[in-house]
1. Figure out for me which of the structures 1, 2 the number 4.9 belongs to, where distance in nm of label points 7 Å out along Cα→Cβ at positions 9 and 137 was derived from the coordinates.
2. Given that Rg and Dmax of the Cα atoms in Å, derived from a single structure, equals 21.5, 68, which label among 1, 2 identifies that structure?
Structure 1
Amino acid sequence: MYNRMQQSITVKEATSKMERYCAYQERCHKDIMNKLATMHLIPEAKEKIILHLLEHNFLNEERFAQSFARGKFRIKKWGKQRIIKELKFREISEYNIKTALKEISDKDYLTTFHELAEKKFDKIRESEKNKQRKKLVDYLLYRGWETHLVFEKVNELIPF
C-alpha cells in the first residue's frame, strides 16, 4: 500500500474549474463551498474564487433559486412546500425563496396539482377507501403540496 500525495491545484486552475462547474448549471453558494472543499485550498483562495464567481456573474443565488423552483415544479411536479424546504436546506435567503416562488403562476400551480392528483388516484390499486385516501394523501404531501389543497382534492376524489 502506498500513500498518494495530495495533488495541488493553483488558484487559477481552481477558478477555471469552478467557472465551468457554474456554467454547466446554476449553483448555490453551498454547492460551491462543497466543491471547493474537495480541492483542499486555503481559505483565502476559496474566498478569492467565490468573489471572482460573484463578480463575473457565474454565481447568483437569486437566479439559482428561480431556476431551481421552475425546474422542480415543471419537471418533478413538486409543490411549494417541498421547494421551500429544499431551498432552505441549500441556505437560500427568505427574500430569494419568495422571488423564486413568483416564477410559478397560480394557474399553472393548481392545474399541475389537479392533474398530478388525478393521475396518481387512477394508479392506486386499493379497494378500501381509507387505504386509497392514505396513499393519495401521503403521495401529495411528500411532494410538497399544501395540506388544504391535498385534503380538498382527496375528499373530492374519494368521498367518505
Structure 2
Amino acid sequence: MERKSYSLKEAKLKLQQYCVYQDRCHKEVNEKLRQMNMIPEAIAVIVSELIEDNFLNEERFAQSFARGKFRIKKWGRVRIVRELKFRQVSKYNIDTALKEIEDSDYINTLDELARKRDAAVKEKNPYKRKKKIADYLFYRGWESHLVYEKINELVK
C-alpha cells in the first residue's frame, strides 16, 4: 500500500489542525510528521514554524495536561510528572505545569479519592485494607507520605 506523500505546505496545514484540536507536545508532533513520511529537514522546518506561529507551545501543553489530568482523572503529581517526562517535556515546563494545581485542591482531591476507595474496599483486615487503598492511590500517582498520612487517618 502506497503512503500518501505531503508537500511542506500540506504537512504544515495538517499539523496546524492537529495542534489546534488540542495542545500537543513536541514529541507528538515529531511522531506525527514521521508517520507522514516527512524527512528530518522538513520536520525541523515545520516544527520551528509551528512554534513561531504559537501552534506548538510546550509550556502551554504541560500546563493544560497537568490541569486536565488532575481535575478529570484525579492524578497525583508523581504520575503527572512521570507522564510529562515520558513525553520529553523539559524540567522547567514540568515545574511550571505543577504550579497550576492549587495545594488546597490537591489535598481535598486526595481526601475525596481516599474516602471513596475506603468505602469501596470490602476487606475487613485493617492491614490488607490499608494496602488496597494505598495501592490504588499510588497507581494514581499520589506521594507516599500523603497517602500513608491519609490512610492512617481513615483506617483504624
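Any read-out appearing in this document is the output of simple, stated calculations on the displayed coordinates, not a laboratory observation. Keep in mind that this is a model prediction, so the values were computed, not measured. Cβ atoms are built from the backbone, for glycine too; each structure is taken alone.
1. 1
2. 1
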